[in-house]
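Each structure below appears as structure tokens.
What follows is calculated from the coordinates using simple rules that are stated; it is not laboratory data. Just so we're clear, the structure is a prediction, and the values are computed from it rather than from any experiment. Cβ atoms are built from the backbone, for glycine too; each structure is taken alone.
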Structure P
Amino acid sequence: MKRTSIYFICFVIYLGGLSLPLTGEQATTVYRVQRGDTLSRIARRFRTSVGQIAQMNDLNPRSVLLAGRSLRVPNPQAASSANNSPTVTSYRYVPVYYRVRPGDTLSEIASRHRTSVGRLASWNRMQPNGILRAGRRLKVGVRRVAVETVREGFHWQQVTEYTRVQVPYSYQLPTPESRQFDEDFFSVHVFAEKFAQGNAAYLELRPHVSEAGASTLARLLALGEVKLTFRGEEVPVDRTSWGYRALFAIPPDRPPGDQPLQLVVTEGGQSRLLSYVLPIRETNYPMSVSRINLGDRSRWHEPDPEVTALIQTSQQKKNQIFAIRSANQLSGQMAHPRDMHRITSPFFIRRKSIRYYRENGRTVYQPPTIRPHRGLDLRGFTGAPIYAIADGRIVCAQRMYYEGNYTVIDHGHGVFSGYMHQSRFLVSEGDRVEAAQEIGKSGATGMATGPHLHLGLWIRNVPVNPLSLLSLPIRE
């Protein structure tokens, strides 16, 4: 009897918790159910409970959710402000110096700074029994200095009624720039994080709505043909239930300025050419300089046949997958590829390499090379999670020479995202994946100086800043 009473009290407390009113900080917002959503997933996303969402929407907690249904949920901004996720602090090490005083010895200085005589001698390029001169500056150790503290974890951000993006707490999703061109019964809307070199751009054709509220959607969807070109190159256009949409690239290495955007629409057998101008700004890409010692030329040798074969098969595979042209697979859901945001090498930074070797006792320099970085490097310690940035199909998940463990996702219409240097695969070729699905673990395989994620995004063979995709209000 006593145990039954305890169960009853717990149940009453549970019901009371469900009926608690929402505070101002927990003000509600409207969430549109996506494919595959469950109440438990939505509850985790908005940091609430299944019971709370069920009560807010008069649902059975075990209800099956239909895609497109609108639910009242706690405000995602309030959820994202909850400061209960761990933080990671980045450090750098700086040298500590000591000015020698009259009468000092290395052993006394070493003891004072808790190091050894041998280490002091090595740091300062001197003999352990050497004579110390008063006033000399010695390196006596290093100290750790905090550079930045980054909050780990992520949350879902509802960008528009139709678009949501999973982003780390440490990343502020930019608001895209937009342009609008009006025609007689429809409008052309163009979006980009920035109308500047190296960004992805998104276009929609939407019907006008008359003063009486009637839409011209039927007329828009009855168009016989819709063709789009940007800078003279054709862009695939998708017909949807609400209009038309298209994704294209603003090349990172083509001149800026006013660029032509042309649309051909066919109605009743008559074709019309509509011309617009998109002003594209210049992007100032930084340059990094590195010196590469190629070693002693007398010790050079032919590359290993296995390495040569791996390079050749890797290139053949890349040629094959990037030639695929499948149907569009993008939805209104996207995701940042990491659960924390820190760029270690920006998109299209120009990497200048000064290469030299030793021959017969002298240094011989080769002509410097300048190569743009056609992707984005994000911090990712070995084993850190990697997420798909958008829906698609895995067309590559294999080891390559330069890329290491390499995953490529086909998003349709020649749009691909690539994830390099992974320590582990979590998907296989042919798998269908959704945005925010974990597909691998960060690592340092292939030609990498340390563990990180190299993320690439190509739109019909044109590389663009991968994160510029996340700002676009893409919808199905």
Structure Q
Amino acid sequence: MADNPFSDISLRCRIIIRTVAVVMLASGGVLYAAPADSADTPFPPVVRFVRIYGGTNELLPPVLLVRQRSASLPIFGEKTITVELDIQASIPPTFVATFVHCTADWREDGNGFLNDIAFMRTTNIQWTMSPAVSRYYSYRGVLSFPNETIRIPYGGNWKVQFRELGDTALYAEARFFALDYAMDCTVDVFNDFYEPVRRASPVALTLEATAGGNQGIADVQLHTAVFYRNHRWNEPFVASQSTGAFAGGGATGRRFGINPTVRGMASAGKRFRVEQLPAENDYRVLDMTQTGLFPRSTVPVRLPLSDLRRNGGFLLRADDGAMVTRGISMSDDDYIPVEFVLDPENRLPADDVFVIGSFNNWRTTAEWQMRYDEENRLYTLRQWIRRARHNYCYATGRENADTRIIENMSFEEFEGNNAGAGHTFIAFIYYRDPSFGGYDSIVGIGASSVFGQVRR
């Protein structure tokens, strides 16, 4: 066996298949045991985590520059996009990545030219094994595109979806933006006020994006600006003159009661504005890069101190919502069970409490709801977290039993508001291009924070 270079891999595969494995699930510490005859049962792969970023830099937003029709350079826009996919499986799956063009509000559109399944798909995913002692995931797939098998021909919102070959079940999905850069865009952030529901500072922000200067862009077709906090691509804030689903600010806008307005003309400068957006707070930091503080273990590593309410103040500058893995060796690039602890200080919120951060792509789901321990009077949650430096915070809300969506999500209860938080807001400008059947393309991009505009 020592002479066979593949002996360790084959032995490890047999151990994964045959051994009764005890695994802590990501649903908050529930244990299960795989059946002893699992070698004879083909289990589907389990997707543990997906993340996407621009180029090879995990700090960059997933913005792909497909064409440049402006003399200036966009502040964001890379030649490639990278998707990482961590899975638990006995062997690498036969995943097919399919690319789907979407409207500005992420609905898959009916563009048969762009969504042609015969051309907009690839299996060119590079799989590597996890560290030998990994208990939570077994393979990491990396897809970089465009490549020799896939290209993105048109701007706008895109989804990359992963399915097994011959199977229609959706295993994973990631969002990215394709930029057909045709006009300059500047974003300004102004201080504002709003009426908080809970005990929090009334500090709010007004966002304004100005785009124009291209005589070839029809004014009526330049219809929408969508603002996002950096790395939080599931929370749009919308200013639109469209009568579609985004009119009135979209679901996120209605939740905050923002007042979206659109003024001006594309030739001289069209302005898109949203008002009274809560400033929120700078993020908390979970630094798991030190193996001494976060050793590899099946026992959850409890945070050294309970998290407390923040009335707007913060001690450590975060990473603008990014997950940072630089400096972590391949042997330590694993998942660690972590126990979050939050002290409500004898003031229980009316809604449920959730943990949201870079470790779950800033998506609030039922799996990340905290449990209240009445004996110790603490909120706790156990989850597997990829070793990295993470940004996170605590949100309150309530799950809709029918849609499974967390509604009335707010950060006021435990995070407060702070005008100095410094979140970067990125604005995407949408144009309904008649040459492609009138589908939404992104022709401008800008970014700013309370400290000033972001420049390349």
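Points worth noting:
- Among P, Q, structure where helix-only ellipticity at 222 nm (-39500 (n - 2.57) for each DSSP H run of 4 or more, over all residues; to 500) as derived comes to -4500: P
- If you line up P, Q by relative contact order in percent (Cα under 8 Å, 6 or more apart), the top spot, with the largest value, goes to Q.
- For the set P, Q, ranking by distance in nm of label points 7 Å out along Cα→Cβ at positions 269 and 285 places P highest.
- Which entry (P, Q) yields the derived value 1.02 for Cα Rg over 2.2 N^0.38 Å: Q
- Origin of the derived value 13.5 (mean projected area of the Cα convex hull in nm², for residues 261-356 alone; candidates P, Q): P
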